[in-house]
Structure I
Amino acid sequence: MNPEIEALFDDANGDLALGELDGAVEKYRRCTELDPAFADAWHALAMALMKTGRFEAAIEAAVRNTELRPNDQLAWSSLSICHVKNGQIKEAEAAGAKARILGWGGKIRKDAPPEP
């Protein structure tokens, strides 16, 4: 990983740990701008946005994470939680079902690269 992005991601994690959510969101968002394929940054951004009550933006980031990691159980579980927080129960159940399939050893996309 690019050292600049790694340092920025670490700083964002520090902000999150200290409860400085707006700072964390800004830094995670910058990570995704610098490296749009950085799935961990998309996941962290989604969770930080959710904690700030910006549910629509959190869903967008969580969806991007599932696009990058379609066979990642945590990605789908997190998307489900974002939908629940936004009152979208049908969407939450659909994302949760995909997480369960992955938990049972299934795949959402057979042609996807293996999860890290």
Structure II
Amino acid sequence: MKKIEAVIKPFKLDEVKDALSEIGVQGMTVTEVKGFGRQKGHVELYRGAEYDVAFVPKIKLEIVVDEPKVQDVMTTIIASAKTGKIGDGKIFVLDLGEVIRIRTGEQGEAAI
């Protein structure tokens, strides 16, 4: 089992969610986060005054899938989240030792 964490632009959330649903992803966790990468934030103009936005708002998706689905999920996220501009985000793939569904006690792939 793998945990896929994707950090994307907020306005791409619905498009990514719909695309993942089409390939059979049944669940995900979505968190509003802030951060920066190479772009190091940006400057905004508000009521005539400039101010530095050091942390850019993003959305973090957490998806758990069995190993054969990892490539499909990554490809789908890339295709649906990409704008071609700086700040499109990143995808991280992590190994999971165990998953347990609290309600039923199911473990492993059955708990996904």
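A short reminder: the numbers here are calculations on the coordinates, not readings from a lab. What you are looking at is a predicted structure, and each value in this text was computed from that prediction instead of being measured. Cβ atoms are built from the backbone, for glycine too; each structure is taken alone.
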Computed -6000 for helix-only ellipticity at 222 nm (-39500 (n - 2.57) for each DSSP H run of 4 or more, over all residues; to 500) - originating structure among I, II: II
Structure from which 17 was derived, relative contact order in percent (Cα under 8 Å, 6 or more apart), options I, II: I
Origin of the derived value 4.2 (distance in nm of label points 7 Å out along Cα→Cβ at positions 86 and 102; candidates I, II): II
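For volume of the Cα convex hull per residue in Å³, the calculated result is 93, so let me know which of I, II that is. Each step should come with its number before you reach the end.
Details: I: 93; II: 125.
Checking each candidate, the match is I.
Between I, II, which one scores greatest on mean count of other Cβ atoms within 10 Å over residues 78-85?
On the way: I: 21.8; II: 12.9.
Sorting by mean count of other Cβ atoms within 10 Å over residues 78-85 in descending order puts I first.
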Per distance in nm of label points 7 Å out along Cα→Cβ at positions 6 and 38, the highest-valued of structures I, II: II
